[in-house]
Structure I
Amino acid sequence: MRKSPKATPSSLAPDTRDLLGRVLEARLPAAYRDWLATRHGQMPENRVITFVTNGRETTTVLHYLYAVTSEHDYNDLWDCNSKYGEDLRPW
């Protein structure tokens, strides 16, 4: 019998966010840290992201944000780091 996955926690404690930064060897952006603290695992209401590349405005749709200890491997930051962490550095 397959074990059902644990639900993604709705918030992430400050010590876990600090540990995450140390493990990833990266300084997490303040907005991402705030999202982890308050809406961890939840998608933002506005998923359209606008940015400028080479002077041209471009938009894309955000499909998911990486959570920590997520119920899904595809958006779990611990899982992604364990599989691909060395390939992703330096951040």
Structure II
Amino acid sequence: MDEPFSAVDALTRTRLQDELLTIWRRIGMAVLFVTHDIEEATYLADRVLVMRGAPATIARRETITCQRPRDRTAADFRALARDIAESL
């Protein structure tokens, strides 16, 4: 999925993210999700790859260990998203 929620408002985006997680849990299929939104990646993913440069290379690999369901306001979630952002 290549930035599927980029053109919707914030409230709809949050709802679509939760709907995607519901579908993912139900079907158990792997999903490759591309986004420029670090919090979105941290919320949805089990693993995040940060890419940069031209040609793009993997600058960071991060396994997301925050418990599901994830709380976007939790200190561990916020700290991880901030840490990933700082690696850019």
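Just a few scattered comments:
- Source structure (of I, II) for percent of Cα pairs over 17 Å apart, computed value 58: I
- Of the structures I, II, the one that 22 was derived from, the read-out being relative contact order in percent (Cα under 8 Å, 6 or more apart): II
- Computing helix-only ellipticity at 222 nm (-39500 (n - 2.57) for each DSSP H run of 4 or more, over all residues; to 500) across structures I, II gives -13000 for structure II.
Rule-based calculations on the coordinates, nothing more; no lab input. Source: prediction; values computed, not measured.
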